[in-house]
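All of the numbers you see were taken from the coordinates with simple rules; none came from a lab. This one's a predicted model, so the numbers in the text were calculated from it and none came from an experiment. Cβ atoms are built from the backbone, for glycine too; each structure is taken alone.
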Structure I
Amino acid sequence: MKHYLEQLPEIYKELEADGTGLSAAEAAKRLEQNGKNKLVEGKKESLIHRFFKQLAEPMTIILLVAAAISAGVEIYEGIHSGHMGFPSDVVIILAVVLINAILGVFQESKAEKAIEALQEMSKAQSKVIRDGKQISIPSEDLVVGDVIVLEAGDAVPADARIMECASMKIEEAALTGESVPVDKKEEALKAGENGDVPLGDRKNMVFMGSTVVYGRGKAIVTATGMDTEMGKIADALAQAEEGKTPLQIKLAGLSKILTYLVIGICVIIFGVQIARAFIQTGTIGFEPILDSFMIAISLAVAAIPEGLATVVTIVLSIGVTNMSKRNAIIRKLTAVETLGCTQIICSDKTGTLTQNKMTVVDYYSEDEKLLANAMSLCSDAEFDNDVGTAVGEPTECALVNYAEKIGLSKNTQKDLYVRIGEVPFDSGRKMMSTVHKTQDGALVQFTKGAPDELLKKCTKALVGGVEVEMTDAIVAEILAANKKMADKALRVLAAAKKDLAAEPAVYEPETVECDLCFIGLSGMIDPVRPEVKDAIDECRSAGIRPIMITGDH
């Protein structure tokens, strides 16, 4: 079922739930049937399996063959001479193989344990309604049909259909690449021309891996674990075939050359020795054949570089250790080598190349301080002195941080302009209004929102420090400034104000958001991380081509 296209009663029927939450017994039954709400981990290999996997490398196989042949030579010479010597060659080769395998297993196991420790630290909790009560449970114990409670700051634990929604905004950059939070709603959607709705437009759904940045809501879980959209991505990654690194390919090629070389040496030396014996004696007996064979084998074993595999493993281990000191955990030894021959680096954009933190970078207004203060006060984000930045919805945080930067801290201004009422943001109106009482008892209203919508509510504009009647020329100038910012890929918000003689009798958009005075525009963007430019320059100077891959919706 495409839950985003259906009405809630049909969804309850399909999920065998009533929307008031499951009982503990029913949840336990479903958990037993469907398994944990977590992404499937790859099958872990035992230490024995890893050990033998290390022995399966082409170079290691050649060394083991060489050890077997050396053992045969030692035994033959011992029997032939009547004195069994110490098999030093065999011991050295086997020691090399053993050290090589142990080093490889040790490094990979260390990386696995580090990754497991990180996963254990990041285990999440979810608020869920069970037996009519709200409780917190591990997110991995969620089941289809559970009703989850979502608030600002919560990570969405599973794919779910929204049942209730109060100005809820979700940051879905992990799935869509879009840094701007998505406004959510509870109404069923209408299918497009192809009979479906793209993932980024499913505004009545929440998805595992996203984060609530504003508002609150309730949702009924429709998919868990590998059935979620995030699970589908994980499954696609699991299906990808694992290729060999350039070093593995070259070592495999060297092993093949050495194999042919060793066989060639054996054949040539054996042939030459047999020919010499025949020339000297005129006959070919068993003894000359055996002697010729042992000489050929000895030379073949001497041609094999026993230390190469160990040297490679030790060098890669040093690389892994050095990377760990830079907080990079590398699971497989051979992966280190690929860093040294990288030609292309593909990078995500949101949160990787950018800060994933909206920032005001431009404005259009005659009074910047009034504009910044209006934007800051007409928002629900707050400035946290302990962390030195605003907390709340990213766009509103940008406005509060902007006001703080120019000396208008919201923590101070909200005491000078006490909020006494508001008309919350609504995605239909695309604006929000707040009413404040100043210290001298005056009342002032601030409204912020989308420029095209807010301009329709403005009958005045701030020009030369005074309020004047809105004209077509002023509107044209504002729209031109809006377009100029939009052309620079900025997200633009407008602000307006209204002086009130008395507090509104009712806080309804129709009665509050009218006869406004336009103040100005703020342009914001998710800025590039400061270290990105130098990193790109460094990549190019090293002959590496950086490519940005993003899923901006």
Structure II
Amino acid sequence: MLLATLPAKYARTMGTDVSIQNEVAADGQAKFVPHGLRVIEALLLQKFPAEEIAVCYPAQMGQFIGDNTRVVGIHAHNPLGITFATDVYAHFYGGDAIEPINAAEFRRLVEHPALRKHKDHLKVIVGGPGSWQIEKKNLQDAWQIDTIVDGEAEDVALGLFEAALRGEALPRKAMGNSPRLDHIPRIKHRSTFGVVEITRGCGRGCQFCSVALRAGKSIPLEQILDNVRVQVAEGADTILLTTEDLFLYEQGAKFKTNVPALKRLFTSVAAVPGVKHIMLTHGTMAPVLVEPHMIEHLSPEAVGLSVNQHKASTQWDHRYANLFIGLETGSTRLFKHFMKGKSYPFRPEQWPDVVLKGMEILNKNNWFPFCTFILGLPGETDEDTKQSLDLLFALKDSKWCVLPTLFVPLEDTRLEKRGAQGAKLVELTDLQWEFFFTCWRYNIDFYRNTPSVQWKFNLGIPFYYYLMGRRLFGEGMKYPLFRLGHFPEWFLRRKLYLDFSGSQKPRYRVPEHVEIPEHGLRPLIPEVEFGQIMTD
């Protein structure tokens, strides 16, 4: 994800052009592609013979697009690089180099000469989680895209392809809603990273996320295992269990985690012959506290079959489970406004305690999560940022990776519909810069603490600041950036909010126990209006 956000201009010299070095089958088709594209392929195979369908990478499009081609479907994950985590890092290289790799690669795909040559007799349909970006930037006509599919495509894709084959005019935009479970097909071929979908939707109601507005549903275990066998049969030995929230798999009422079902899922996937590794995607922190023994029960597979290793792990061969968890803010005020369902059944005021106790439980069981924080949420004040810094400081010795992101008003979210404006690097306050670079200081110390590498990195920090950084972003980034470069605390402590010298005590400490309120917090209902959430 992060490599793809670096400037395309420097991809080759930085060694980050690996994304275009893909494996192809003997007939030129892709050996593995994003899971969503495999879903579309499975839908098409319900109506059309396999020899009429090809799934390929951009480099092989010329082999398959010709005089008889009538429709081309393109998957857009992050076509312009303007989501939370990715609309940041290319900007550090200056204005003349800010097109990230993912944007350059998508442009290369959608402007492929084969598409241009045969456009007079074929339709182009673009879908996927980032398709909204094309409409937002008014690029649909420039890229000669007939239809943009926004949302889940199971109930609309096949009809669009059939209409295109009949030569009918297609709508400029097709909205897809959450399909019934029996409309989600079993995939027929391998997907990237061995992705196997286990749930859809969430329902927690966070106002910066569209998925949070759709109620959660679980893919039947039999279908999950069929999809695992498909992956293994085509060479995958790693299965990535994909979900918006792992702990909502076969959930009970009010987000109740179904621990037996989760354990059954893990052991069943691990038992499929050929599966050597299991990897995880997203989860939330609150269920870790509600079911304190759950992580221990899941660890034999989640940790023991992980591909990740770190010397901080106490597992016999130092493996650790990696789960993506959105922490987003340490400000209980912002948390209550924009994401209070994330802490259910705990109250927003308990969020720092939930985070700290949850991290302790995860780390104890060798789960080292990959966490995100959002800078620049609407209405964020210096006091809010200080609270996030206080929570970050309390997590200083945790085993984790923390990714600072800038707020982006994603399509079909409550904040986007209300007209919220995205945050920008050039507008970050001194405190926000401190938060940003403190996160990366943590990551470097935990994952890249080899002295021979560290001193070279540290040496480069002042060179970057004086040659480029202050010109691009101003002097507010100076001392936070120097902390990233391990400048001594006696030099930094008077300029920064946090003091790493040892004299400052954390505002927050890991609690012995986090009490669930007697009546809890009313679960958010996806259909509730923005104004109701703000005043609840």
Structure III
Amino acid sequence: MLVSLNIRDYVIVDQLELSFSHGFTALTGETGAGKSILIDALSLSLGSRSESGLTRKGSEKSEIISEFDISKNSIAMDWLKNNDLFEDESLLLRRIIFPDGRSKGFINSVPCPISKLKEVGELLIDIYSQNSFHSLIQPTTQLDILDHYAQAGELVNKTKDLYAEWKVLKKKKDEFEKNKLHIEQEFEDLKLLIKDYEQLNFSFLNWESIQEEHKKLTNAKELITTIQKCNNLISEDDVSINKLLKEIRRDLSAAYQVDKGLKNDSALLDDVLIQINELERNLNHYLSQFSDDEGRVIELEAYIQSVFDFSRKYSIQPENFESEYKLWQDRFNELNNAFEDNQFDLQEKLAFQNYFECASQLSELRIDKAKVLADKITSFLNQLSFSNAEFKIDISQVEPQLSGIDQVIFQIRTFKGADLAPISKVASGGELSRISLAIRVASAENTNIPVMIFDEVDVGIGGGVAEIVGKLLKQLGSFYQVFSITHLAQVASKADHHFKVYKDEKEESVISKIDLLSDEDRIQETARMLGGIEITATTLEHAKEMLH
């Protein structure tokens, strides 16, 4: 609901602070008083295009702030939350416009692109005028009106979800088909790669062991010579370590007999002799086990060469073989399953079947409710001076899309013998305003538009039809907040609230002002709308009768 509208330094408005209530509100005044300026200012706060010359003469900028109560508008709240702009159930839209037409937009005090103002504005207000039909002539809006009337929200959401799921799978399937040759080549390459690798019988631990063994065997002669030299130094040479240690032991043992303080040193020397003897046994055992097998060397060198060949061929280091092998297997299995089961094709077909069943169910509901809604709209049109009008909601099947398989077009014939045609091509501005009124009243209980503004929907009518327009606007106002700019007393008299727009001329300036009328003021304004230059007592009585 629109709670308030504050306008500062806009065209011929210096400052206005207006508060609004639920129900049907009429705005009246002399032609040129500024009624349309108010709607234009509100539209700017909702993201409409700005231009130069809108700032009041002598002012640095114009500022327009509209405040909304969105406590019952879940769609707007969800939008704000999704855009990280939600604060509470009160929404402020602010637009600053400079003399050259540049402007800034704010949502809840957060600077935002004007496109964001427009997005959220479309969830708050719909404006119907002779020159601005907003969303009503759009096929998407017409579809939304029918869906809300049919209470098809759950089916619509399910259809959208299934459509999105189908499109993802269809994209995968199409990509698979497009790249099938490439994928087949990749599959064959992987097959050969895995075969080559498995023939290596490779493990990194075994690879390290093989390299160590190869290193040992290729240096066999040097190793044998070195170990034999060590053994000679220990016990075979004339001056061997063993002989020298035994001589030291003999001398130290004699000294120990003289000085018992050498006990630990004597014991230490015994340990050294034991260790040297252990070393000699180990080296002799190493020599006895050593095999200088040229055949084994050739075998190891052939394996090492095969590993290096594989590494060069596929540009992979041996330490990465095992981890890469797991990736090759996973990709191979994925491609193998795709070829064997044709999984993308099967999944896409199943997803489309689920979508189409849901979309068909939605289509049946739309067709069923379209006739009922069209008859109701026709009934209201007949009351609004379209005595021989006929309204039809044409539903034709189209290619699958997010909203289903239907295209909805609102059609009308405004006089007997005319052909049915889309409302945007048949109706004039004033006619479309009344058609919009009929549509909104007919679908009011299930519509999702919280605020509606009708700009001179009474153009070209009068008398009893004007009174019917007033009654329909009041009926619509029992569900939603409705504003109507009107020149007809029959319409204004049905309003729950009545504002008068007028010009206040001061020396060299003209200022547009607006007042909420009291009961007495409403009588005077209604009489003005009924009467001529001079308001008579009879006119005043007539005005009182209309208001009561």
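Among the shown structures I, II, III, from which was the value 2.9 of distance in nm of label points 7 Å out along Cα→Cβ at positions 38 and 150 calculated?
The correct label is II.
Which structure, out of I, II, III, was P(r) over Cα pairs in 10 Å bins from 0, in percent calculated from, if the result is 3, 17, 27, 28, 18, 6, 1, 0?
Computed on structure II.
Which one of I, II, III has distance in nm of label points 7 Å out along Cα→Cβ at positions 206 and 382, as calculated from the coordinates, equal to 2.8?
II
From I, II, III, which structure was helix-only ellipticity at 222 nm (-39500 (n - 2.57) for each DSSP H run of 4 or more, over all residues; to 500) = -14000 calculated on?
I
For structures I, II, III, calculate mean count of other Cβ atoms within 10 Å over residues 166-173 and state which one comes out highest.
I
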